[in-house]
Every structure is written in structure tokens, then in C-alpha cells.
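As C-alpha cells, here come the structures.
What follows is calculated from the coordinates using simple rules that are stated; it is not laboratory data. No experiment lies behind these values; they were computed from the predicted model shown. Cβ atoms are built from the backbone, for glycine too; each structure is taken alone.
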Structure P
Amino acid sequence: MLAFLVFDPLGNPVAPRGLAKVDPAFGTHSLPARSIYTHHFEALDFLTGSALFGYELTPGKSYKILAVYRPAGPHGPGFSTQEVSLKVR
């Protein structure tokens, strides 16, 4: 499970918008010890259960973003990224 937390320039949380109901295809990657897997995102869309969410961000504005990753779903540990800045073009 992966979700994004987005904050506007004043530090207010930006609410994601529901995009669709989906039947998620769960994929897994088996990694050897001490290895790294990198995934590149084209958008800040994410799944929660069976709903696809995303953000409508305003061009020219800057946002602060964190990603929260829960590889074991709701019953396991989660990890979050450091906050990053994003300016929408």
C-alpha cells in the first residue's frame, strides 16, 4: 500500500480526489538482501483498498510531499520518505 501526503505552500494538507473504484492487481518484487528497487512515478495517484485517488495540483504552485509505504498492508509496519518540495509546471 502506498499513499501520498501533500501540503500547500501554507502547510495546509491538500485532500486527494477519488478517481475511480478499482480491482487492484497486487504485484510483488523479491529482492536479495541489501538490494534496492526504484520505482518512478508519473503522477501522485495511489490506491487505498479498492479506490484510486489522485491530486489536482495548481500549475505554478509549490507543494511539500511525503510518501507513506506499507508493504504488509494495514497489519504491518510502514515507512515514510523525507519531505520533498515539488513545483508544478
Structure Q
Amino acid sequence: MVSRSESTQKENVFKFELIHANLETAISFAKIALQSEDQREINRTRQKACEAYEEALRSLRTAALTHIEIESIRTKTEHLDSLLVELERSR
């Protein structure tokens, strides 16, 4: 039988993996948008990047993460933020 503590730890591992995957997805969509010359594709992929980012932030609210996990997420969000700023400048 899995203890409550082990269950909570596993849940937090899964949340971290979900947050990480959503941030990677958002970064990929932002990069695609930056490389595109088609305004509709830029708008669509920027929107998908923002949706994945928002989902990561929603999951982050309830996750109990380690310092290392927090730093990893911070690095990814800073990278994503810079890509999104670059997208806004290129409008």
C-alpha cells in the first residue's frame, strides 16, 4: 500500500513533468512562430504557446517543488518570456 506521503511525492513529480512538458511545448510553438513568415501561422502558434504557458502556470500553483525543480522552471520561463517578447517586437 502506498502511503499518503509517497502518493503526494509522486503527484508532485507528475506535476513537475507536466509543467516541464507544457513549457517545452510553449517554447517550441514560440520558436515556430518566430521562424514563420505567414501571419496566420504566427498568430496561431503564438496563441498555442500562450495556452501551453498558461497551463504550466496553472499546474505550478498547486505543485510542491524542490529548489532544483523551481530553478529549472524559472530558466524555462525566462527563455519563453524572451521568445514571446521577441515575437511582440517582430509584429
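Here is how the numbers come out for the structure above:
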{"quantity": "Parent structure of the calculated result 3, 11, 20, 25, 19, 13, 7, 3, 0, given that P(r) over Cα pairs in 5 Å bins from 0, in percent is the read-out and P, Q the choices", "calculated": "P"}
{"quantity": "Winner on distance in nm of label points 7 Å out along Cα→Cβ at positions 10 and 42 once structures P, Q are ranked, highest first", "calculated": "Q"}
{"quantity": "helix-only ellipticity at 222 nm (-39500 (n - 2.57) for each DSSP H run of 4 or more, over all residues; to 500) from the coordinates reads -30500; which among P, Q", "calculated": "Q"}
